[in-house]
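Asker: Below: a set of structures, written as C-alpha cells.
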Structure 1
Amino acid sequence: MRVGFNPHKDQPQEDPEYTHQIIIPIYIPNEEDYFKDSFTIFKICLSSLFATIHNKTFITIVNNGSGIFVKDYLNELLAQNRIHEVIHTQNIGKLNAIVKGLGGNNIELVTITDADVMFLPNWQKETVKVFAQIPKVGVVGIVPQFKTYEVNCGTVIFDNFFNKSLKFLPVKNKEALIRFYDSIGWDRSYNQDYLKYNLGLEINSDLKVLVGSGHFVATYKKDMFQEITTYIGYKLGGNSEGYLDRAPLKKGYWRVTTCDNYAYHMGNTFEDWMGVEPQYENAKQYPISNFNKNKTLSGFSYFVKNRVFIKFISIKLLVKLFIQWKKLPREMIEKY
C-alpha cells in the first residue's frame, strides 16, 4: 500500500540547465569485418566531442543493440559523469534510436551525429553563431558538401530568390571537401568545379553560410520536434531520414552549413591521421540561448515552397539560368 504523499507530486519542472544536446545513436554488434575498427573510431568521436563542447552541453548516447563491450563502456562513462544519459535498446533502427533521444527534455538546440564523426575546434561556437545571426535558420551542418542546395532547400531558396546575398561563393576549405568524399569511398573523377564554388548566403562581412546540409552531423532547433514520430519502419535508409528532412521544412526553417569545415567523417576504417588529435581550445565560453522559433507553415505555403517552386526551378533550362544569375562563373555553367 502507499503511505504518505510523494513530495514531487505537482511540482513543476525547473528550466533546463543545458542549452545544447548531443544525440549519438550507436550500433556496434561486434569487432569483426565491417565493424573491426568501429569501437576505436567511436572512442575518437567521443574524445573529440568532450574536447570541443561547453559545459552547458547534455550528451545522450542511444545504444541501439551494440555488443556488451559497448554497453559496459557507456555505463562507465555515465558513472564518471562524462555523458549525461544512456539509453540501451535492442536494434530498433537508427532513426527510432534518435527519436528516443529527442524525448524527455526541453533543450533548445540538438546536434544529431553519427558515431564516426571527429569534431574539430570551434564547431559549437560557429554553429551557435549561425543560429544567433540568422533567425530563420533551423538546421546547421558543419561539413560542407557538393550541391546540398538541391535537396530539402525549397524554403531557403524561395525566401531568398531575389536576394543578392544568395550567390555562389568560393569554396573555403578545398582540402576538407576532398577528404570528405574520400571518406565515403568516392574516387576523384567528380566535376572539379564543385571544389571551387558552392551556393551560399553572404549575410555580412563576418558570416557566410552554404545553402543545404548533409545528414551525418547537423544541429537542429528543438522546437521542430514538438510532435515526435513514435515509430519509423526502417532500420537504416529507406525513407527514414525523411523525418529529419521534413521537420524543418514544416516550420519554414532554412537548412544551411558553415562555410568552413568543422568536423571529419571517419567511416568504419581506422587511418593513421585519426590518431593525431587536433589542438583543442577551452570551449566553455559560448552557451547562448533563446533563439527565434518559427510557427508551423500553413499547408499551402509548404506546398508552394517545397513542391511547386522546387519542381519549377528543377527544369533544366531554368537551372542554368538560375546558376548564371547567382554568379557561378560562366565557364562552369554548362557542366555544373
Structure 2
Amino acid sequence: MEFSREELGDIYAFAVELGKQAGQMLLDAAKLRMGDGSKEEKEHVQKENAVDLVTETDEDVEAFIKGRILEKYPSHKFVGEESYSKGTRRDYLIDDSPTWCVDPLDGTVNYIHLFPMFCVSIGFSHNSKPLIGVIHAPFLNQLFSSCSGRGAWLNETQPLPLIRNPIPPMPEKAPSGCIFSCEWGKDRRDDPNGNMHRKIESFVNMAAEIGGRQGRGGMVHGIRSLGSATLDLAYVAMGSLDIWWEGGCWEWDVAAGIAILQESGGLITTANPPEECATAPIEEVRIGSRLYLAIRPAGPSATETGRAGQERTVREVWRRVRNLDYSRPGA
C-alpha cells in the first residue's frame, strides 16, 4: 500500500487541524489553572493538585486525538504516550503499518509550572518512515508542520528553516559557534557511571574552551534545555538550535519532530559515538532507538556541501560526548 500525493495531502490537512484543536485544549486547561479568581475556578483547582490536573488534561487530549483519528482512519495504527506503559515495551512501536504516533502533552514539567515550552505532538509514518509531523505549542502561538515532499512550515506560511537567504553553512569550527541543545533527563541516579554523570561530563566537554578537557573542549556558543524533546527538534528544524543530543526519548517524543526536521533538510543519527568516530558511516536513526543526535539544516560553504558540514559536525560532537545507556527494556 502506498499513499498518493493527494491522499497524503488529505492526511496532512487533517493532522494540522487536529493539532490546532488539541493545542487549544491544552491552552484552555492552562488558562483554567491561571483562573480569574472566580469561585467555580477556585473550587476546581482546589479539588486536585497541579500534577493531577495535568494528568487529567494529558489523558483527555490523547482520548480526543485518538477518537478523531480512529473515526476517520479506522484501519490506521495508533501509538500514544498514555496508551502504552512507559518503560515496559521491548518491541519497536513504529512499523510498516500506517501509524499515528502522538504525545498529547510534551513538556509536562513545563506545563505544571506554566513555563511556555510545552506542546502537542502528532506524527504519521508509513513503511517505518516519518511522513507527516505536527507540533503545536499554543502558549507560544507556534504551529510546526511538515508533509513529505511539501516542505516544513511554521504557522503554515513560513518555510523552515527560518534563515533561507541563503541557509547558512555549519560553522567552520563546529561545535564552536553552535547552540547545543540537551536535556537533563529523568535518570538522576548519583552514580559516576550513570546517565546523569555521563551527560554532565558531555555538557562540560561541549562548553569548555578550545584545547581544554584534553582536547575535547567544544566552546559551543551556548547550551539550552527547553524541557521538551519535541520542541528541541522543532527548533533544530527552524535553525534556531544547531545541535540536539539526547537519550531516553520514546517514539511519541520524536516522531513528529523527526518528520519536520528531515523535511526541513536537517540530519538525525544516533547520539552514541561509534568506536571510529572519524570513519564510521553516519546512518539515519530508527524511530524508537532512544538515542538521537540532530543537526540543523545547513547550506553549502566555499569548501563543502551542506550535508558534508552536517556530517563533520556529527563527528565533532561524537568526539566530545559519552555513550548513554538507554536501551529498550528487555532488549
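Values quoted throughout were computed directly from the atomic coordinates according to the rules given, and no laboratory measurement underlies them. Please read all numbers here as calculations on a predicted model, not as lab measurements.
Asker: Of the structures 1, 2, report the one carrying the highest value of mean projected area of the Cα convex hull in nm². Can you show the working numbers first?
Answerer: Values: 1: 20.5; 2: 18.6.
Of structures 1, 2, the maximum of mean projected area of the Cα convex hull in nm² occurs in 1.
Asker: Of the structures labelled 1, 2, one was used to calculate relative contact order in percent (Cα under 8 Å, 6 or more apart), giving 17. Name it.
Answerer: 2
Asker: For which of 1, 2 does Kirkwood radius over Cα pairs in Å, for residues 148-307 alone, calculated from the coordinates, equal 16.3?
Answerer: Source structure for this number: 2.
Asker: Quick check on the output: -11500 is helix-only ellipticity at 222 nm (-39500 (n - 2.57) for each DSSP H run of 4 or more, over all residues; to 500), derived from one of 1, 2. Which one produced it?
Answerer: Matching structure: 2.
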